[in-house]
Structure 1
Amino acid sequence: MRPYYPDYTAPNLVLTYGDLTVEPYRLKEQWTYRLVNGQYVSSEAREQATAYFETLTVSEKHSVKVMESGTHGTIEVRAVTSDGVVEIELSEDGSFVPLVSDEAVDYQLMLIYPENDLGLPVGEIAYDMSIYVHVSPKVHLSDMNLTQGGLLRVQIENIKPDQTVEFDQTIVDEVIQYRIDRTVYAMIPFIYWVEDGQYPFIIKLGDGEQSSVIYDSVLHVTDRAFSVQNLTVDITVAAATRNDDAYTEYHAEFMPVRQTSHDKQLWDGPFIQPIEGRLTTDYGTRRRVNGELTSYRHNGIDLAAPTGTPVKASNSGKVVFSKKLILTGNTVMIDHGLGLFTYYLHMDKRNVAVGDFVTKADIIGEVGSTGFSTGPHLHFTVSYHLTNINPLTFLEWDGEWPN
């Protein structure tokens, strides 16, 4: 009778995902088994299975298990990415969590039976399979309840390069987006004239010609009381600093700077108050200047302090404006990236120039009373692009995104 050799055929390698079992594409096969006379012979390579899988689609953070039909082989798995080859470590039961990428990742699987002194078969079988990880977009909001002068921070993860994000809301004319890798960052400022009430807030994901809703909720805005301040200013000072030339200069040179911002986050952690001083004018305050009610509201806070008091940068960033203006006196603006700006007005001295990079708490100037001012103080404003928000509530933020 002809001897039976159970090791004549090389073992198989399969992947299991949930209830699904698939065989990857077999690239090559080298298999040697031992005859009864002690001689080793090579078996013929098997034909490729017709039911092999080219691409396996799995959900995020779900594992795939690699199994062999033999008993003493070693399994090696490598992922081929755009950054190079990544060695995949299998758990004790042979499972691993596939890598997340914009496209399917190619995996090289090797089943190895090493040389031995036990008469066991020897060989290597190489497989190839692509695995695509389906990742759903994740939406994170900083707060659903806001007040006038607040800032809503939105972070949307797992956005593919060819996908777009659309905001359906009525708070601002346009939601400015910053995309870093697979994450979209946006902020929505609630200026002082936003009325209290409920505002529908919908986020859609555009994928080619199709669009789907990935977030649908309602924002709640509560009203706050704004005071009216009576301000008496020397007529000569008012005439010299509140005139057509002053406003023309301010709108031509200062305002456009905030339209563009660094596309990366430059700030580090929470923002700090630039000086210790007495709050003399709050955000959103209406003013009567020499008995006449102004049409605008105060766009920041005024902190009274002696002339020469050092002014600190509220956080790290790049100086994008440093000049003495007729209206605001010695003025410095810092771009903290992703649309966030702080600016410092009426200073006696400026210690920084446009292009300088400052870190949090660096001294950028000294308190003064230049421009339209009634005495030594620092006017401190926080803005998201062109929209000014409440510095006092902003300073309570830890500087982190909501995820």
Structure 2
Amino acid sequence: MQEAGNEASPRDAAQLLRVAEDEAAEPHRRVAAARELADLDGRHEQGVRLLTELASVGGIGEARLRWRPWPKRKRKRRGYPSGGGWVRALACAALADLPAQDGVGAVLLAGLAADQKASASAREFAAVRLAAIEGRSEQAAALLVSLASDRKTGDATRATSARSLAKIPGHEATGIGLLTRFVADPALTDASRLFAARCSTSVGHGEVGVGLLSQLIDDPAFDAGQRVEAAVLLASIEGQADTGAALLRAFAEQDGFPSQARVRAAGALSAVDGHETTAVEALARLADDVRLGHGEDYERPSRAEAAELLARIPGQLDVGAGRLLRIAQNADGTVGVHQRLKAAQALGQHEKYRATAADLLVRMARDHHLDRDQRANAASSLSYLEGHGPEALRILRNIASQATEPFDHAATLAHSLSKRLEEESG
């Protein structure tokens, strides 16, 4: 962005004006163009006028979300959020950044932050930007308190609003008090309570976050997976690595704890400095535990996931891959199909073992002891290994040819794979 008073060629200025006035252009580009225009000699008033229009209640800032597709070959979509007041918020903030316009920008930001028709996240953004304007911190704090206290706002924005409040001088205690209340609130979901504790870790020197995370970790009624995530967060706080690591190790070794939570704990332990060896041992034990994943609401591929994480640790590829191979081959006769498939897929992620993974998946896809859907899933997984798409398509079509019902899983996968291969080749 050019500094105020800079000159630009007439062509550049005209191009900025065209973008800023183009109702078909992406809203964010219009705001950026108007802001840059306001920095140019002789164009300041035009830029201010356009930003004021974009910041108006009835302007583009209230447009709904729009989507534009990527080129078909990329098979992706992108969107830009113009709805809920976000573009309006950006335009207000841009105005507030301009010399002699901070008063107008502050009024518009305050109006947006108080506007219940705008999205909660846009309102919070407006309040935070307002707090940065000299003489407006008290007004911004009151708006953030209102957002954080309103149950209709949404749990995530309530927590981030409280965090933002705690960063305004003189309002730390109020913000921390709100976060503490959120963490202890049984009416909130466990994920929302953990998010509030996460927000508290960036307040002050981290001591508030340590206390709130410990509160959740020690609560046996709190969701097991969320307790593990709380321990992961604790380990990331300066001075708490060893405490967090000890908790992660305890979770990984705890019989009766959900298998996926145990695997997550062991995997997270590998990222804590000085605890890699403990993580390797924990993951190896989990990958070898024939009980893991059984007896839950459905068989989870937890052994394969543990071996997969083990293979990703530097220096442990062959150790983890050996376990993945045994699981995929069902060497001990205790492994279900879902677990075997997961192990073969994980093995295929490593170039050294890709051919082995392909052979395992082909065998599963042609194994008539498996049901047709299981065989089709194996063939579909094979298609994602480089160079094996055509072979996977032949197998899927063969499985589909044996269908006795009109809506066949193998036929659906074959059709999708055929289209994907056509797009990749064209």
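Using the calculated result 20, 13, 9 for semi-axes √(5λ) of the Cα gyration tensor in Å, for residues 276-339 alone, pick out the matching structure from 1, 2.
Numbers: 1: 24, 16, 13; 2: 20, 13, 9.
That value comes from structure 2.
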**Message:** Quick check: -19500 is what I get for helix-only ellipticity at 222 nm (-39500 (n - 2.57) for each DSSP H run of 4 or more, over all residues; to 500), calculated from one of 1, 2. Which structure matches?
**Reply:** 2
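A value of 28.0, 80 was derived for Rg and Dmax of the Cα atoms in Å; which structure in 1, 2 was it taken from? Can you show the working numbers first?
Details: 1: 32.8, 121; 2: 28.0, 80.
Matching structure: 2.
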**Message:** Please compute relative contact order in percent (Cα under 8 Å, 6 or more apart) for structures 1, 2 and give me the label with the greatest value.
**Reply:** 1
**Asked** A value of 1.05 was derived for Rg/Rh (Cα atoms, Kirkwood Rh), for residues 20-115 alone; which structure in 1, 2 was it taken from?
**Response** 2
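Quick note: the coordinates plus some simple rules give every number you see, no bench work behind them. Everything numeric here is computed off the predicted structure, so don't read it as measured data.
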